[in-house]
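What follows is calculated from the coordinates using simple rules that are stated; it is not laboratory data. From a predicted model like this one, the values you see are computed outputs, not experimental measurements. Cβ atoms are built from the backbone, for glycine too; each structure is taken alone.
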Structure 1
Amino acid sequence: MPVHAIATAKHPMIRFIGHPEIEANLPFFGAWLHKLPEWIAQGKQPYLMIHTPDNDFAPQLAVQLYQQLQQAIALPDLAPFPVTPEQPQLSMF
């Protein structure tokens, strides 16, 4: 969807529902890579919720967007994820 975002509060909320193929999301990041630094420069603190259809690749997608934002504005490095692909999730049942 096109980005037509207006922040009416200090903490704008963005829900990005991405394509399951990470590379396919790059064109959709473009508008957010302009809007988010603009909001941060205005003193806003946006919250991003990153999803994919099955959420399997949502963490990787979030990292990719964050790394691209780091190229535009000064942001701290992300802490390592507590679960890596080498550590499969335990079954609940």
Structure 2
Amino acid sequence: MASHQHDESCKKMFALLSEYLDLELPAESCKVMDAHIVGCEPCAAFTENLRKTIELCREYRPKELPGPIAWDARQKLFEAYQKMLAGRRA
């Protein structure tokens, strides 16, 4: 397998990948991303693997934890989630 030299378009694509997969980019930016992914096999493979990983994470349903442990864990996860969202809005 030949190595892939990432050019500036790969680097720009990677910087916007989370927003692209979360459907948060303007339509024109999505078109640019789509065109790059179609023409760049390594970026296409990376994008598809990340998309599948995100999908698996969203589908994952953990087993119930016993009472107080479950509540404490949920509270900490919720707080971490709120911090993450606040950071994305900044």
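When log10 I(q)/I(0) by the Debye sum over Cα atoms at q = 0.10 Å⁻¹ is computed for each of 1, 2, the one that comes out at -0.41 is 2.
A value of 2.5 for distance in nm of label points 7 Å out along Cα→Cβ at positions 14 and 30, calculated from one of 1, 2, originates in structure 2. Using helix-only ellipticity at 222 nm (-39500 (n - 2.57) for each DSSP H run of 4 or more, over all residues; to 500) as the calculated read-out, with -11000 as its value, let me know the right label among 1, 2. Going through each structure in turn, the value belongs to 1.
If distance in nm of label points 7 Å out along Cα→Cβ at positions 62 and 78 is computed to be 0.7, which of 1, 2 is the source? For distance in nm of label points 7 Å out along Cα→Cβ at positions 62 and 78, the value 0.7 is produced by structure 1.
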